[in-house]
Structure P
Amino acid sequence: MAGFFIAILSGALMSIQGVFNTQVTKASGIWSASAFVQLTAFVVCLGAWFGMERKSFLRVFSVEPKYMLLGGVIGALITYTVIKSMDSLGPAKAVLLIVVSQLTVAYGMELFGIFGVERQPFEWRKALGMGIAILGIITFHWK
């Protein structure tokens, strides 16, 4: 049950962060805003690591396969694409498309068992849920 509430909090924070980052971009520029976001995230993570974890920081380099270390690069691209989509579509439309995209890619990773995710069998109810989400996008954009 805790995971459920954490996921809801995560979604809410992503939406708020996207709006904040878009406003910072208007005052500075997309790459300086993205760099600031990533830098402040680094400082918070470093403080949390220092205060709570204290395991060797270098242990991250023991991960296999090594391409899993590209999460930070992907994070920078996420920041950029969220800012651009919110600026051009507005927060609600952008988040709707982002969430459905996340769901589609995550389900694909489960179906095909890629990136170390345990492979799951195809389920019609999940495909139906995906279809309903896509219909939600169409309904949301309908004028």
Structure Q
Amino acid sequence: MGIPALLGIIGLILLGAELLLPGVFLLWIGLATLATAVVAHLNPMEWMELVGAFVALLGLSVGAGLWLQREAPPAPVNRPGDGLVGRIGIVAASSSTGMRVRLGDSVWDALPEPGLAPPGMGEAVLVTSVEGTRLVVRPSPG
């Protein structure tokens, strides 16, 4: 078995291990190993040249991975407000400085949407957004 075939098998094993292990680090090493196998197959090299080609291809694959990660929008994971927008609450207290809205078993500070008068106590409101720890609400339709 030649060096290119051995590198190809190692690259495939690394890519297979990436499916089993969490993270993305084996993907770039596996891709660089496969690319090195292709280069070694097309252009037979000495051992040190092969190591240099692997290091260069590993740098390129890691750089490509970092570039792709930078270009991807951040995943909206565990943002507290996402579960609150669209829910209906009841105004528990209302004053000139703000209000408190009951959602389920919690009471939240809230503000009316800009341009709307604050709803009165006991009225149903719809959560339209979250600003920090305060809900932005408007009177509930219906």
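Please treat every number below as a calculation from the coordinates, not as lab data. Every value quoted in this text rests on a predicted model; they were computed, and no experiment measured them. Cβ atoms are built from the backbone, for glycine too; each structure is taken alone.
Computing relative contact order in percent (Cα under 8 Å, 6 or more apart) gives 15 for which of P, Q?
On the way: P: 22; Q: 15.
Comparing all candidates, it corresponds to Q.
One of P, Q was used to calculate helix-only ellipticity at 222 nm (-39500 (n - 2.57) for each DSSP H run of 4 or more, over all residues; to 500), giving -25000; which?
Details: P: -25000; Q: -15000.
Here the read-out was taken from P.
Upon calculation of P(r) over Cα pairs in 10 Å bins from 0, in percent, for residues 46-109 alone from the atomic coordinates, which of the structures P, Q produces 17, 31, 30, 22, 1?
Working: P: 17, 31, 30, 22, 1; Q: 16, 22, 15, 12, 13, 11, 8, 3, 0.
Of the structures listed, the value fits P.
Given -0.45, -0.95 as the derived value for log10 I(q)/I(0) by the Debye sum over Cα atoms at q = 0.15, 0.25 Å⁻¹, for residues 14-69 alone, which of the supplied structures P, Q does it correspond to?
Values: P: -0.64, -0.94; Q: -0.45, -0.95.
Clearly, the read-out refers to Q.
If Cα extents along the principal axes in Å is computed to be 47, 43, 29, which of P, Q is the source?
Numbers: P: 47, 43, 29; Q: 81, 27, 22.
Only structure P yields this read-out.
So if we calculate FRET efficiency 1/(1 + (r/R0)^6) of positions 38 and 118 (r between Cβ atoms, R0 = 30 Å, to 0.05) for every structure here (P, Q), which label has the highest result?
Values: P: 0.50; Q: 0.00.
If we compare FRET efficiency 1/(1 + (r/R0)^6) of positions 38 and 118 (r between Cβ atoms, R0 = 30 Å, to 0.05) over P, Q, the biggest value is for P.
Upon calculation of distance in nm of label points 7 Å out along Cα→Cβ at positions 30 and 62 from the atomic coordinates, which of the structures P, Q produces 3.9? Please list the in-between numbers first.
Values: P: 3.9; Q: 1.9.
The read-out comes from structure P.
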